[in-house]
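Chemist: The following blocks contain the structures, represented as structure tokens.
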Structure P
Amino acid sequence: MTVASGTGPRTHDEAPAVLPHLFDRARWEGAARAVLTLPVWLQALAVYLVSRLVSLGIMAMVVRTQPHSPWTRGTETSLNDFLNFWDGGWYERIAVHGYPSQLPVYETGQIAQNEWAFYPLFPLMARDITALTGAEFAVVAPVLSTVLGAMAAIVILVLFRSVTTHGAALTGLAFVLFFPASPILNTSYAESLTLLLQATVLLLVLRRQYVWAIVPVFFMDLSRPIGVAFAFFMLIHLISRFRRRNEEPYPLPQVVSSWTLGVLSCVAALIHPLHAWVRTGSLTAYTDTEAAWHTGQTHIFVQWVGAGERWLGPFSPVALVVLVAAMIALLVSPAGRTMGRTLQQFCCGYGIYLLLFFTPQTSTLRLFLPFFPLALALAATRSWAARAVVLVAFTVLQIVWVGWLWHFTPPGDLPP
């Protein structure tokens, strides 16, 4: 009996009969190459659009389980209400009423939670847009955040392409946009604005255009409390440039402009705390307000030990050492070096800032967003399977983040 042509037994090299093209590596690689021929801005926006559809889909799914909340404007919590949860309420207060001239105080004498913990640039931008359009803050703020996130995606991709291959850069951007806390980019939070300004400043520093970075640094430091971290980064960067002046030329104009940026970055970091001091008459108005969200007292470094003792008991010091060692190992590893020296230095500066001043809490994952250059370390792998696993894992963790942290459980809950 003869076998008709094309009906013989399947060899091991053939794709499965079910959806054969889905498992065809050559086709996937061809599609990837086609995407990389598109304009950079279009590549970034395409990935951003897909990521936002996923994040908004998750938000829409979870809001169906959301009971009435302090931010619910109707009889039921709508998706638009959901996008204005938590700090969105504080930003709206700033946009509508401004900052208080007197710090509120609990009956115990401690400073109460108030608007001074939040930086002014995002709510003031939203306020001006509401004045121009007549739309409500609750509508304007999420749309503004989403648009700023799109702009940030473009700048991040340009930044990544400056230090690695185009394919790894696009993969790194995808990891940033699918990060578990990335749904925040659609909400009335300032994270999108800060990511845009941070990526812009890092790109300018990478290109040694220090003078051009001065203005966006001031705006960045008025968007979120990242100024001290950036000042740490500039100190590390300036020391590195001086030490490596024989390997990388460090001409006098760059010496002057880089140190000018370094000094002014310290000044920029103080603007909001000084504003709080002038308005309230209290030198520690800003730090006291920040402490109101935690223990009521300002600590340096020891808060990590205290948090570790609550969660891990006597293993806390060991866990802290392991955490710091793991971060350092990642930064100096071959994968970490793919992000380039400048981005490594920023991650070091931001890590030092978190270690000194940040109190571990439910907002930790969201505050890891400025570590976005680390996405390039994950993107260093050539394995398509590994990249897919990261994206799937991040998407699943988005569901966990929205369902566990962003979702509000009455009568009180911890913020994301």
Structure Q
Amino acid sequence: MSARDEDPAIAARRANWRNATKMVHAGRATSEWSGLVNPPIERGSTILHAATADLFSGRAGPTYGRSGHKAQRALESALAEIEGGAGTQVTSSGLSAVTLAILSVVEAGDDILVTDSVYGPTRRFCERFLPRLGVHARFYDPLIGAGIAAFFQPDTRLVVMESPGSLTFEMQDCPAIAAAARAHGAISLLDNTWSAGIYFRPFDHGIDLSVQAATKYQVGHADALMGAVISGSAVLDSRVKEAARLLGISVGPEDVYLCLRGLRTMGVRLKAHEAGARIVAEFLAGRPEVLRVLYPAWPGDPGHEIWKRDFTGATGLLGFEMELTPAPALDAFYRAMRLFGHGFSWGGYESLAIPADGEMARSCGSWRGMGPLVRLHVGLEDPDDLVADLEAAFTARAAEVGGHGTGS
């Protein structure tokens, strides 16, 4: 932020900017880069200071490249402003952001509650790594809402949410869960990646920490990895930043640049992703092979009412469940696609389709699947072309099972 932005009148106007404006202007202080619109890539490990005392005081700014340069500070400032947080710590990936957020607030002997629909790598971290530190993770039904209050123990320190849930898209009652955590004296953490930090305002709903896999929509072009922990208070932001220093977490300057550049167009991209996803969801809802569409913005989704209450928009990630399909027919379904690529991640300009069943792990019995689960990311291609691609996939599936469109 420039000195001019600190003027009270200008700061007041800035506070009222809408999301589209924030995405273009947040984190930009052109005077710091000789008028350049985009902060340049800053490479460097060693940082020289005029006085040796400055190497230890921190008064003259970062003393080593791992702490990040001005462009990183610009990105962190922008992400905090967009999501309404007190501060941001960027990391090298979405997973590292989740693990940093957890490690910054737990200690040996703590108990944490984690939604059963959480991102698979987060689950594995909680199950396999945290026990080494003496931290115990318990999983809860993502649809529990305020009922989570009954699960708190005296040593429960943290509640981890993800809404919609990874792969199965359950909508959590995040305000109710956050309120229960606060009443107990626990911290609430939300993986808010699906909303891109735009369509759900976590701190307005009482949540303490928000995590973004900025690899997705902020970068937006499938060419860089980035994570972010946005804190709802200065105290938590200080804890997260201290943990990042102690753990040696750093990010590359090229990735910072790509994330900042992607941020500037995220607003228009998100609108296109949502528009395309709605058309695809409508198509899927009319297919006889589809048992249910998993997209909270779709009126038939079980979590639609919570989405309408808490969210202001939707993005391009959705899923659907097919009726039972023999393996050869399922292979034919995926092979017939030409526009939907088969690869992990999402949020880029390209459409993706993956079988989601193999990635799922549950311990609370909260998911009752009846057939193959498919996850789609609707990219920026023409939605009519994407629908035609899916039609070809369903046709290939039907041909493999004898032309009836049903499996056994």
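Chemist: Ranked on FRET efficiency 1/(1 + (r/R0)^6) of positions 96 and 360 (r between Cβ atoms, R0 = 35 Å, to 0.05), which label among P, Q comes first with the largest value?
Modeler: Working: P: 0.60; Q: 0.95.
Once FRET efficiency 1/(1 + (r/R0)^6) of positions 96 and 360 (r between Cβ atoms, R0 = 35 Å, to 0.05) is worked out for each structure, Q has the highest.
Chemist: Of the structures labelled P, Q, which one yields 2.3 when distance in nm of label points 7 Å out along Cα→Cβ at positions 352 and 368 is computed from its coordinates?
Modeler: Label of the source structure: P.
Chemist: Ranked by relative contact order in percent (Cα under 8 Å, 6 or more apart), which of P, Q sits at the highest value? If you can, show how the numbers build up before the last one.
Modeler: Numbers: P: 20; Q: 16.
Top value of relative contact order in percent (Cα under 8 Å, 6 or more apart) goes to structure P.
Chemist: Figure out for me which of the structures P, Q the number 23.7, 98 belongs to, where Rg and Dmax of the Cα atoms in Å was derived from the coordinates.
Modeler: Checking each candidate, the match is P.
Chemist: Where does the value -19500 come from, among P, Q, when helix-only ellipticity at 222 nm (-39500 (n - 2.57) for each DSSP H run of 4 or more, over all residues; to 500) is the thing being computed?
Modeler: It traces back to P.
Every number here is computed from the coordinates shown, using simple stated rules; none is lab data. All values reported here derive from a predicted model rather than from experimental measurement. Cβ atoms are built from the backbone, for glycine too; each structure is taken alone.
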